[in-house]
Structure I
Amino acid sequence: MKILYTNFHQGDGGGHTTYVMSLARMLRQRAQITVAAPRGSRLLAEADALPGVQSIDLEFKGRPFQQLSALRRLRALLRKEHFDVIHVNGSADHRLCMLATMGMGAKRPFIVYTQHTDRTANSLGVRMRAKWGTNRVICVCGHTFRRMKESVFRDEDLRVVHNGVDTAQFRPASAQASEQARAALLPAALRRRLVIGSNAGTASYKNWLDMVTAVSLLPDYLRDQVVIMIAGKEPDDEQRQRVIELGMADQVVFTGLLEDVGPFLAALDVGFVLSSRLETISFACREMMASGKPVIVSKIGGLTENVTDGRNGWVVPPGSVSSVVKIVSEILKNRDLVAQMGIDARNTAKREFSLAQFVGRTEEVYLERRLGSDGHLRLTS
């Protein structure tokens, strides 16, 4: 099978990059993989470094003349490579792939579109992509599936395939590894504190400032037992100023973007993802749980498909700082609770989040290209 993965995001790309690279790493042994992404993106760099994977720099967004040039290059690539499947991961690359495959007839690749967010649209362009540029839609969680059933994609073939994480890579760290991670990431005075952190980034909708606000509201004797760590893009000036206004500048550590989040996760006691919107299943949440960390999540999107309240984490109403204050207070008064819930988080990850399940179910969607309209397997590909 020949598969082309596309994504329009420049820069880091967040969960989209993790998603595509997880599939590419696992499938490259039994499929011919090509990844097309913008020059300078993390996705292109990682694909370029992966043996057995072909990488193509392609700009999916830009001015009309740039789009025309990209369309010509993509058409030439499709004619040359004869892909069986094109797996698109964003609106801009989906649009360009739809245009590039028009007129290909029976030679047109099977187009799979993954909906990574809960945003839906009803524009003419989206309607065109749904009607003429989509064979299957992968929804990364049940929440996304329900949202898509209310969208212009409602009549398309929708499949739920939950994102997976490598539970061999993301696993509980030894006590020594945790100490070393704290020594590398935290000032000496903060290393013995309860470390609450998130690798979900600093975008405003991630609501990480709710955690900072919650800890600032704790009584002094409790607040001084906590440090917050945030991995991802550095916060902007306004966000930093808010941390200062809350009197938390000495208790919040920003690591910046990390090539390897392993040490960061090893340093944590408790994770959090407090998004207010756009969130679906959250790779960050699943990575923290696989690493044996209970996670505090907001009741938004697909986050509650990861966490069972009171068992492997905690669920709070979105924007409810008071709920976060209560949970952090309870944790500080009963640290043993964290260890037990962390074990349950790890067991949940191994049982439900495995990379093998994710890749296998995605591959099953690809193989549906061989099914006729009556649902029976075609004898020719």
Structure II
Amino acid sequence: MKKIVIIGAGISGLFVANLFKENHDYQVAIYEKNSSIELDEGYGIQLSNNSIKLLNRIGFNTLDNKDKFNPEKIDFYELKQKKKICDLNISEFNSENCKYTTLKRSKLVEFLKDRLEDNIIKYDHNIEKIEKNNDQISLTFNENSKVICDHLIISDGVFSKSKSLISNNEIKPAYNNYVAIRGNISKKNLNNLNEKNISLFMGHNFHYVIYPVNNENEAFNFIGVLKYKLTANELDNYDLFKDEGSIQGIKDKLQNKISTNILDNLNNIKCFPVFVSKGYLKPGNNIFLVGDAFFAFPPSFAQGASQSIEGGYELFDCITNNKSNFYNNRVSKVKMINSRSKLNQFAFHLSNPIIVFFRNISLKILTKNKKFLENYLGKIYKN
């Protein structure tokens, strides 16, 4: 029996563990540095059809419908004019059992965690050393505890410590010159937005998205992305983004960008700098990276969670079927999504009135062009 060790109990690590636990040729364990998995956050995530198809393989379709939502369209708005430009029918990519889904991130994590036996996740294990010993990998954690495995899967996020350990160099993601603002807002403060759709507002160096996260439609998810300069000291001081004064400073910059009714009624606000990956690390030799540890995207294509799941399934398939093309396939898909994420961010944040005018016309045309949508979204949503 081959031993699989996963470092990090995020979405990708938990999903991969769920896949391997059904295969009796492998023994799987997750090593998590924290003492528990955070489940009380109410922030939302979007899951496109490519990831729902794979999640359904482990029973996601049995999750109570009240805990998830299937939006029909994306409504595009221009912030300055405060008017709807057009909409994109994402439900056209749906099938009966595979639909674009929004939900609380904590609900997905809870679903993945609860399917695993309690002893699979080892808490309070901070990785200190990774060494190759012939065909096996030796891992040293805090308090000098040691583990030997046949395959190592690194899924410890955008600030992956494991990635630096296997490369013998400190690998840091790049600050994207943007901060993200997360929060929740109640239905009564939505300013007549369509509650069945995802609402995307575009403005100068800023965009934000509002969408439902369950079928109860009481609390909606808010995520905004604002261009924001930070010094090196500010980037190193994460407590800064928990400080009420700093959060208020970011909110002040949004006064002329978001309606007062929405801005004043945001709850559970959390601000954080956006970091993205600078390149790809492909270690090989039975060591693999998935999720944000492999590559973190700009937050403008809503594919972070979906690609964590898709990449996890591709890795499972490669290991169990002795395939060697995992990184080639992953890099190809990631490059496509990264380039489209950058293009989206550029288009969402335009300010020149003439360019904005032509962007809006283009959006009206392209969101109804089936050939374009099949190429731009279909290649991502269909796996």
Structure III
Amino acid sequence: MKRMLTGLQPSGELTLGSLIGSISQMVKYQNEYDSFMFVPDMHAITVKQDPKLLKERIIKNVALYIACGLDPKKNTIYIQSENLYHANLSWVLECNTYIGEASRMTQFKDKSKKQENVSVGLFTYPILMAADILLYDADYVPVGIDQKQHVELARDIAERFNKTYGETFKMPEPLIPEVGAKIMDLSDPTKKMSKSDITGKGVIYLLDDESVIRKKIMSAVTDSENKVYYDEVNKPGISNLLVIYSSLKKISITDTEEYFKDYNYGNLKREVADVVVDTLNDIKNKYNDMKRVKTAMVTNEARKIVLHTKNMKEETYSFYEKMEVLEQKLGDHFFRSHRGFLVNLQEVVRYDNANIELKNGDRVFLAKQKYNDFVTAYMNYLRKA
């Protein structure tokens, strides 16, 4: 089975552009390919980040991947920094990359113009992206049109490495959607809709309220002609709205143009807003349902973290994370009863010096040396409750 891989930086809130250009592609192909979807948190720190906020966004991104339709049973979902080989391979590839080809990356030129002090990491991050791809032998990489150059760089580096040291890396191919490869900013349709946009006025975030979504779309910059047809050069605003509608309804641009040919701009915006709201409401409902799911316990199985919900036999979510890191994130209402188990104290029914029984009837091993600490933690929980 061919392998597909992509990731979205947690440098800001995920947007409608993230959904259409990347996540929806992974959802579309998850039954056909061995799919890898990751959170590239190392890329995010090429600019300064609030560590606490970055951690929150990492977890939120994973939850949104699943809410958007990625099935954890069909996709390997992981956090980039948890695998140190990304950084290791990046250094090896940097030593096989020329300054000239790294300097030609247009995204570096664009992003560096917006920063007063530019980090070396921003310059070399396309090489880290190459490591992300080549490390997992990816055959296809779903990307927006603006990222195609980076996949081409990965191919160039892989080809050079293979010629020098023997066949080592697969040659990845960029997978660019025919429609929606680049969703534009609603307030300035000449630039990409970006999750790191400072104002956010022209950006639709996946968790935006309905009223906010409608206001942004109804305020979208268009032109004075008041005729609806697709023309990226002369009508970028209208073309962007047509692409959004076409992508979410899964119909061609030609059919979308035909459908809206007798519409004025106001009616076009209203109908696009309806489709966006319906799509994102479904995602938000699933995301909120996941937040409400009560985790009975967490286990460490074959280097994967598995969250067991109250119905343990039917509802589990697995991903790559260190148990120690997750223990800190979950807080003091979870107790580590053994090196491979975290128990939700809210779900405890009874216990003895060897086992903890949960509300769903499952029994979890309690290490002998953990017994006294567990009793203290559970009594503290009951007092607070």
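Using the calculated result 38, 25, 16 for semi-axes √(5λ) of the Cα gyration tensor in Å, for residues 84-259 alone, pick out the matching structure from I, II, III. Computing semi-axes √(5λ) of the Cα gyration tensor in Å, for residues 84-259 alone on every structure in I, II, III gives 38, 25, 16 only for II.
Structures I, II, III were shown, and Cα Rg over 2.2 N^0.38 Å at 1.04 was computed from I. Source structure of the calculated read-out (FRET efficiency 1/(1 + (r/R0)^6) of positions 68 and 276 (r between Cβ atoms, R0 = 30 Å, to 0.05), 0.20) within I, II, III: I.
Every number in this text was worked out from the coordinates using simple rules, so none of it is lab data. As the structure is a prediction and not an experimental result, all values here were calculated from the model. Cβ atoms are built from the backbone, for glycine too; each structure is taken alone.
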